[in-house]
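What follows draws every value from the coordinates through simple rules; no lab data is involved. All values derive from a computational prediction rather than experimental measurement. Cβ atoms are built from the backbone, for glycine too; each structure is taken alone.
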Structure P
Amino acid sequence: MKLLVKFNLVFLLVFLIGLGGSSLIARQLLQRAAKDSVVDTARLLMTNAQGVSTYTATQIKPLLETQMKYTFLPQSIPAYSAAEVLAHMQKTYPDYAFKSAMLNPTNPRDRAVAWEEDIVQTFKKQADLKEFIGERETPTGTSLYIARPIVLTNPACLACHSTPDAAPKTLTDKYGPGNGFGWTLNEPLGAQVVSVPMTVPLHQADRELMVVMGVLTGVFVLIGAALNLMLYMLVVRPVSTLSGIADRVSLGEFEAPAFTVQSNDEIGVLSESFNRMRTSLTHAMKMLDS
């Protein structure tokens, strides 16, 4: 097997191992960056929802107190306002979602589904847990969600959520006496959940991975071509020439051209050693002939 073939086989093996290891590391880093980006987006939406809720509670609800005596206005409820604002966003980005998922909601649309109930139960079991991040599969692909517990800390809120008899009549007229009662203070009653799709960021990470792998492959090919050229010019060609001259000299053709290499490397040293050996052999043959 020729020297160049051996070299290229070893180089190819190193290239494949290096490319495989690099692809695994790069994929992990890119997917982690994509997930971090999705988490940042989810937290931004959560902050937006909480901002709307705070605005409603502090500025809108006081303005509607008089009207609330005659008819219940859901626009005064912070969770309702946040859901309405983010529902407008869903018209453009349907895979993004926000929900105040409750185990026993006043508004039936806020009732938690099975996977949301699991999140609420997690908050119940871990009272010190303030945020929960997870992933779930949806019909459109993997979705990342951030959940934060909904805990009732203001005793004044129990006026609407303790018993149907204590609640405002306008509230029970709108939603009935069977929903949103029996709440307790300082206990997770539900969870605010923001869902953000991961399909697009993960696909983007895969495309970036292909670009990185393409660049690495191109770099390896250029390095391989340069090393092959250097190996051929500096080693293979001089050694092949030297081998040809050595064959001719071994057959008694002492008039074969001299082998000279103008370099101070190992090939140059080999050239000088061969020429000295050839000179010594020529003198020895002449002495034998005489």
Structure Q
Amino acid sequence: MTIQDDIGPKLLAAGYVADDTLATALQLTLSLRRPLLLEGEAGVGKTETAKALAAALDTRLIRLQCYEGLDATATIYEWNYQKQLLAIRAREHDNVPADAIEKQIFSEDFLLRRPLLEAISQDKSPVLLIDEIDRADEEFEAYLLEILSDFQVTIPELGTIAASSRPYVILTSNGTRELSDALRRRCLYSYVEFPDHARELAILSARMPDLESRLANAIIGFVQQLRREDLEKKPGIAETLDWAAALSGLGVNNLGDDIDKITQTMICLLKTEPDLKSVTREVVSRLSGKAA
């Protein structure tokens, strides 16, 4: 039995078809408890990998969506100021000492747990998805390294909170900026490509098992050819699934039957105005002929 056999069937049962390289990376992440950095173009299924892993392990998925200006308040914790204010007002006429009120309002009952603190507070190891880490500032990336090294958080009013169970960490990056060597050293790494014809067909078959096999094969052939065109944004796996659902809903049985209708459905695959304009009826006809 190869190392990827342990997680591969569980991922497949969750509706996710992983190639051997990615399945091995996920298995090593589980066994070594090291964060896994997934890089690749938008749409190749990096985020879905974390979702599928959580489903395969029957555990919670906790997602931290990164963006420019992300800071500790949004990622670790903050105090519920409105609730604290209400508690203070409720005690105003009770002659309660100030230090007693302070102790009450800075307790866990008034703590808002953000994704990083939430992830280390679970009884069962969750999957922590740190999505699009390349969108966050370098300062936050450096701060994140400390959290991933110790898996504990210090809150001045409460002290240090150590992980109840260590989360499985998946980081994704679309390559909008170069990540630090320090972050890369702490992670396992896998580059996620667009799936080949066989794997994308397997994904479509797993998600839409009732789709007629000839049409499914033609859909994947069309999308694979479309990605070779000069596009601003290549359609991802999610777009393929959306398009297949649209064609099925419209009663399309053959891509060559109604080129005008197929052209109108390009809005499922293409998400920019230049791409929609460049993929004309003639292009759709040519690609449909090759995919048939």
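Source structure of the calculated read-out (helix-only ellipticity at 222 nm (-39500 (n - 2.57) for each DSSP H run of 4 or more, over all residues; to 500), -19500) within P, Q: P.
Given a value of 12.0 for mean count of other Cβ atoms within 10 Å over residues 13-20, point me to the structure among P, Q it was derived from. Write out the running numbers ahead of the final one.
Working: P: 12.0; Q: 18.0.
Value 12.0 for mean count of other Cβ atoms within 10 Å over residues 13-20 corresponds to P out of P, Q.
Here Rg/Rh (Cα atoms, Kirkwood Rh), for residues 197-276 alone was derived from just one of the structures P, Q, and that gives 1.46; the source is P. When Cα extents along the principal axes in Å is calculated, the result is 136, 35, 31; to which of the structures P, Q does this value belong? That value comes from structure P. Source structure of the calculated read-out (mean count of other Cβ atoms within 10 Å over residues 133-140, 17.1) within P, Q: Q.
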